[in-house]
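Take a look at the structures below.
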Structure P
Amino acid sequence: MILVVAAVLVDDLAAPTRILAARRRTPAALAGFWEFPGGKVEPAEDPVDALHRELAEELLITVELGSELANPAGGSWPISEELEMRLWFATISAGVPTATGSHDALRWLPAAHLANVPWLPADRTIVALLEGRIG
């Protein structure tokens, strides 16, 4: 199983009102869908270190991590038969989020508009859970 790490980037860890969503540019099968930014953990890499690295590479930002958003069913969030995801709340501590590489757009979404973009299928359960926690 390949581990993916991602961030629920919020405007404030204590009282979040918005989430930063990233629209996929690649691969073609995922293009146009929105997701929580992050990426794959390299072999022998710590998941938290991987998340910091991925956000620096993909969005050109540094973040402060909050708590992990655990799957209520236990374990990681399933993405596919080969991929699973761990997810942390985070705020931007340095830099301006910039779409690079696999993303072509970024958007701050208030709680009332979380469902207004087409999320990746694996993220839809998480978005539904967040709707009650953001705002």
Structure Q
Amino acid sequence: MGADNVKLFARNTRFLRKAAGIAEKGSPFSQTELAKRLGVSKKSVINWESGKAPHRSNLEKIAATFSKILGFTISPQELITGDLTEKIELVPRNELERELSPEQRKILRSIFLSAGYLDKTKLLKVVDFIDKIKNE
């Protein structure tokens, strides 16, 4: 892994640790919490976030863990070559969303992504429709 890839991996890991914590519990994961999730030492997480490359098996484990928590696929390759800070928005899940199944979260994310292409009038119609269904 080249020096630029290691720096990008460190940045992505710090960012995803925070994003995953916010998504799951409303506040960023600590390095200790992430280490426990990954089954590695806190020192490993500190090293990765400081710019040391992980072993390939850990890279796969990191990608799989973040994918599971965030509800969409992040590949090991994306961790080292993509700027994930540009692709993922840090929005805490409310209590109701935390209770949704992964499939329901995926559908909800799809609705939000699709809504970005609607003008204000159509978006308000979608909100009204959802309110009607919710109140049934």
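Remarks
- Ranking P, Q by relative contact order in percent (Cα under 8 Å, 6 or more apart), the structure that comes out highest: P
- When mean count of other Cβ atoms within 10 Å over residues 28-35 is computed across structures P, Q, the figure 14.4 traces back to P.
- Parent structure of the calculated result 14, 39, 30, 14, 3, 0, given that P(r) over Cα pairs in 10 Å bins from 0, in percent, for residues 44-123 alone is the read-out and P, Q the choices: Q
- Origin of the value -21000, where helix-only ellipticity at 222 nm (-39500 (n - 2.57) for each DSSP H run of 4 or more, over all residues; to 500) was derived from one of P, Q: Q
- Answer label among P, Q for the case where log10 I(q)/I(0) by the Debye sum over Cα atoms at q = 0.15, 0.18, 0.20 Å⁻¹, calculated from the coordinates, equals -0.77, -1.00, -1.16: Q
- Structure from which 0.9 was derived, distance in nm of label points 7 Å out along Cα→Cβ at positions 20 and 68, options P, Q: Q
- If mean count of other Cβ atoms within 10 Å over residues 36-43 is computed and equals 18.4, the structure in P, Q: P
- Sorting P, Q by distance in nm of label points 7 Å out along Cα→Cβ at positions 52 and 100 from high to low puts Q first, with the largest value.
Computed from the coordinates by the stated procedures, all read-outs in this text should not be read as laboratory data. Treat the numbers as computed from the prediction; the structure is a model and nothing was measured. Cβ atoms are built from the backbone, for glycine too; each structure is taken alone.
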